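Bear in mind these aren't lab numbers, they're just calculated from the coordinates by the rules spelled out. A quick note: this is a predicted structure, and the numbers were derived from the prediction, not measured. Cβ atoms are built from the backbone, for glycine too; each structure is taken alone.
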Structure 1
Amino acid sequence: MSAFPPFPDGTLFDAGWLSALSDEVPRDEALDRARPVVADAIARTDAAGAAALARIDALVRGAALDAIPALLAAETVELPDAAATAERSIHDLMSRVAYKRRELMPLFPDLIERVAAVHAAAVQACGIARWRLMAARARLQPGRPSSPIQGAGTRYVKSDRFDARAAESLPSIDRTRADRILKRLGEAPVPDELELRPLDDGDDLWTIKAGGISRFILRVERDRRGPFYMVEDVGPQAA
């Protein structure tokens, strides 16, 4: 994950933080020696998580629109993979050390829980930040109509930036499904199942379902006939 800005050191947990644990320690000293090592690993994990959340928030405050693809990759692939790797490394250590020093076993559940929670919080933060940056991009880098305006009732058109943004966020099969759903936006009235609603507190951006957990971002535009929706973006909505 070193290529992703919020995680310059590449990890939220390092198994090396537990390297001082050993099954060679005398049994009567094992627990006293292990307790501060595990506590330090928990503290380092919490600190790494807090630093990552601060960096993610800074991306939003700085309108770092170029970070959208990296946030999606971290949210959907890199962080879940890192969480699984961290959990495996802890279980491997338990099998090597705690198996012979059973008294150490109670130390590990809290560590496993914290590692999972820190990764989950980072995943959620990436999703929220990505969605907010997608909204900012629709406002700061709006597109122009890519074709004649469509819709017999509600009028809409894809922006000339939409296809590149969609390819950035969704695989081909999901884009095809989203296109089929989008055609229903032209019905009058808009079908309830599309869940047309404002994207945030403003009245310039709206959103509808795009299949699964994905949603379209629609920007309100006007021409001589009145308002219409410019379809600016699509992607998984943050939880």
Structure 2
Amino acid sequence: MTKKDYHDRIETPPMLDYGIYLQVDKLLTCQKPLAEMVNSDELQFQIVHQVEELWMKLIAYSLVDVLEYMEAQNTHRIVTLMGRVHRLMRMMTAQLDLLETMSPKEYQQIRLQLGNGSGQESPGFKLLLRMPPDLWQGFKTHYLDARGLSVADIYDAKYDHGDSYVVAEALVEFDELFQKFRAHHLYLIHRSIGLGSKSLKGRPVEILRGGADHRFFPELWDIRCEMTDAWGSTYGVVRESISGAKSAKA
């Protein structure tokens, strides 16, 4: 088979039941025709970002179900679905590595095809950014207020590793994985076009600081500092060394 023969087969494979059910013919037309690609990396660029949008669609769909299960206080279903979300976030982060196989020069050629677009305009990403307040309200209403508990209670004063705690930790893990995805994406930008690029939407330092400081559920992060400070007040900031050496700051 020639290169053209292979390309024809890639773009228009024969459809049997499996392909028809998954609408593979439509799926394969979501990328530019191979003959119109600006370089050999553009197909990868489009597919990676399209797959990211599909994963984010599934994450959003799963989180909507989580909200309903919060109302029903169905902890087992919440934990199962959040576990799915966590796996999806890890896959999203891992697959960004594919884009690091592009050279900066080849990426610039692809970037010219985007017009004024950037990843900050991602429909899926923007939707996910809107969901944490609803998740927090659902958790607070049904796993704190309805049970007469506070964040401090479930983590410290009344800690029992119960339903409220495990749901809180599922939210924390989602928060952590989402911020890791953002950080990984930032390093991808650093590697492909550089953080000092004038065309970036925002100053590099502001982007870094914003990503590092942002938290979906700050109350669930702050409690850790509060607990550590409270414990520290009982045993002191400086403790005796277990090795018998001179005491050092914690």
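Compute distance in nm of label points 7 Å out along Cα→Cβ at positions 103 and 119 for each of 1, 2 and report the one that scores greatest.
1
Quick check: 21.5, 73 is what I get for Rg and Dmax of the Cα atoms in Å, for residues 55-182 alone, calculated from one of 1, 2. Which structure matches?
Label of the source structure: 1.
1, 2: which one has helix-only ellipticity at 222 nm (-39500 (n - 2.57) for each DSSP H run of 4 or more, over all residues; to 500), as calculated, at -19500?
The read-out comes from structure 2.
Comparing mean count of other Cβ atoms within 10 Å over residues 71-78 across 1, 2, which structure shows the greatest value?
Greatest value across 1, 2: structure 1.
Of structures 1, 2, which gives 5.9 when distance in nm of label points 7 Å out along Cα→Cβ at positions 31 and 175 is computed from the coordinates?
1
Given structures 1, 2, which gives the highest value for percent of Cα pairs over 18 Å apart, for residues 39-126 alone?
Going through 1, 2 one by one, percent of Cα pairs over 18 Å apart, for residues 39-126 alone peaks for structure 2.
Matching task: 206 is the computed value of volume of the Cα convex hull per residue in Å³. Pick the structure from 1, 2.
Label of the source structure: 2.
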